[in-house]
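What follows is a group of structures, each given as structure tokens.
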Structure I
Amino acid sequence: MAKVVTVYAPSTRELRPVEMGIIRWLRISEAIAARGHQVDLAVGRVPWRPRRVAPGTSRVRMVPLTGLRWGRYDAVKTLFHRGYETLCRYGGGDHPWVIAKLGSVVAPEDRPGIYFYGRQRERLFRTQERIAASARHVTVLTDAAGTLFREAHGRGGDLLHVPGAAETHIPPAGPDPYPNDGRPRVVFLGSFYSEGPRSQPEAHRTLTGKLNRLGRVLAQRGIALYVVGPGQASSLDPEVVHHIGPVPYEASWDYMHHADVGVVVTHGEFMHNNESTKIYYYLRTGLPVVSELGFPNDHILVESGLGHGVPPGMIDAMAERVVEAIDVPGDREGAIDYILKHHTWDQRAATYDAVLRRDFG
């Protein structure tokens, strides 16, 4: 058994399972702990309480970042560029055994399919350089991310490939959160960012533009489009896109249970190395998926038997696929079984369990 501490967001205020980065942090920490390791979650100020448990977990303690004695831990796992930056800011950057997980890997210059630009991309690349120089392992989502990281930083065989996933156990369907207006419901569940410089303004403009266009076409067909999650809602057209906003993680399942179709739109023509985690979650609830193609994990649309892909930017074709999925939903139970067999957080934690047991017995 190894003693592990995981690091991502430094503020306790952010420790709510709404944004997918936080959800992944909590779920993968819990899954590693379930395999027998002692796992702590390092956060901002923690009100004193013996063995305070992180939200949504049963085995993971919260510990304060300030004054944390990093040497007490066999391993440190950071999540995303921000997690590694947090580790360094709080004095743990020289720990000898760090697994640094990255989402989008950026290049030394702006590249198609990687939606970070200018100073923001430069800051992320500098963080990657520090990770390449000091981390024991680097976790990436896709093969393309691993290839780019090797090209940019010269790292060899210590890369770990750990894609996104979904829950093994989910709540049963609860009360219907949608208006009872008789219209089919289509949901986009997830962050759509904002115009702010600390967000992804270009991605925000692309996503909201596509959602407005899709909402307009669906409304003409008597179908309602709902957007559930954080983002700058002022960019959405309230006439055709119904913005619910962020909801607690537990409540988000009902927005999937009671929807007819889940949709995914891309930030651009394609995503070079960052996948869509929401596809796993839609399919876990047996929700038919209509997605723009261009994600590295497009293959699960076909493999699950419940997904439909359309070329990027073809919103009319996307609406047609939505109508087809409403009329003939497909094998929902088969899609659920597929996710449980291949794409759960517990299965992803097996990769970390193997390297921890190899080095710490």
Structure II
Amino acid sequence: MAVEGFDYKGFAQAMSEQAVGLVPQDLDDQQKEYVVKTLGNFTMLAGEALYNDTSLNLTVEQAIFISQIIAEWSFHKSIDLIHSGILPQYWDSIMQKIAFTIFEVAKQAVIRNIPQDQLLQAVEHHVNKVYKQSIEELQEKGVIDEETKNKAESQSNIDAMAQQAQAEAQRQQEEEAKKAEEEQAAAQKKREEKRNQRKQAAANAKVSQPSVPQGISQKEMKLMTLALVLKILSQDKVTTILNKFDSNDSLQISQYMNMANLESQLDGDLITDCIKEIREFLPVKRKLTKENILGDLLRIYQTNPREKIERIIKNERPLVKRFISQSYDGEFSEIPLKVAGIVAEYIKDNI
């Protein structure tokens, strides 16, 4: 029977609409129209063929997956052809070869239950192979020269988009870091101003404040300050933190947390000083690097079967699946660091 529930027409239309906003701005209107039209046509044809092929017994998810691969590669390789310098009359024949290759490779891989990451690698390999062979055939026929051949073979819109996404993520990180620094500097300035005001008021009133309230030791001061901080945290976090102290200190912190007038026992400046001292012993958040992300993923892989990881990311985009696949070999594909960190954290949370 046909793939019940698979709206291939609606899916092709949705892919075309998404492509409109992703087409490079350096293309003219006719070239943009070609990219969108080519993607839509091949996605529609592939979807219709999958829908009507009763021998495959595909699920809706499998049919969508194959159609999506064709849509994405149709998008990237049509842009590569436009940038290649090859005349437009040769584009369609090359794109037809590529679309047919993707369709057959992906279909057979799904039928044979090949893991998605291996399927995506196979598709990418065959797409690049057919694209290169098609370019070489044009040169052999005298349609293009060596310079055009080299230019065409060097095109890779999928890599260009990955680099652009990484650059954009880096720019956003820099802007966020700059904004955070400015906010922190403003907050620090405000705290300093308030502290100076309090000190000046105390000096004017000739009030001498002891460094620590009478009868309270430095250790008790720190425990009371920590109790103030814990009062605003959730119970789970409080329990986790208290478990790191010995039983006497943990009990004393809990007692301080239950004091109704704890804030009145401490001076604001002393609280600030204690918090600064406490922060020196807290772990520093690791820098987001390729090495740290790969290390986290490899530790997850050591204790979890690959099939489990693939189930977690089965609905993710091919770019993410390729990143996970390459990370098994200790390689970091071209994906923005911020995105890679989010993916690694998502897998960790769902194990």
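We did not get these values from a lab; they are worked out from the coordinates using the rules stated. None of the values given here were measured: they were computed from a predicted structure. Cβ atoms are built from the backbone, for glycine too; each structure is taken alone.
Tell me which structure, out of I, II, gives 0.20 once FRET efficiency 1/(1 + (r/R0)^6) of positions 152 and 328 (r between Cβ atoms, R0 = 35 Å, to 0.05) is calculated.
Values: I: 0.20; II: 0.60.
Comparing all candidates, it corresponds to I.
Quick one: P(r) over Cα pairs in 10 Å bins from 0, in percent, for residues 128-311 alone came out at 7, 17, 19, 18, 14, 8, 7, 6, 3, 0 when computed from one of I, II, so which one is it? Each step should come with its number before you reach the end.
Details: I: 9, 32, 34, 18, 6, 1; II: 7, 17, 19, 18, 14, 8, 7, 6, 3, 0.
Corresponding structure: II.
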Cα extents along the principal axes in Å from the coordinates reads 96, 43, 35; which among I, II: II
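One of I, II was used to calculate distance in nm of label points 7 Å out along Cα→Cβ at positions 8 and 32, giving 3.0; which?
On the way: I: 1.2; II: 3.0.
This value belongs to structure II.
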Could you tell me which structure in I, II was used to calculate helix-only ellipticity at 222 nm (-39500 (n - 2.57) for each DSSP H run of 4 or more, over all residues; to 500) as -11500? I
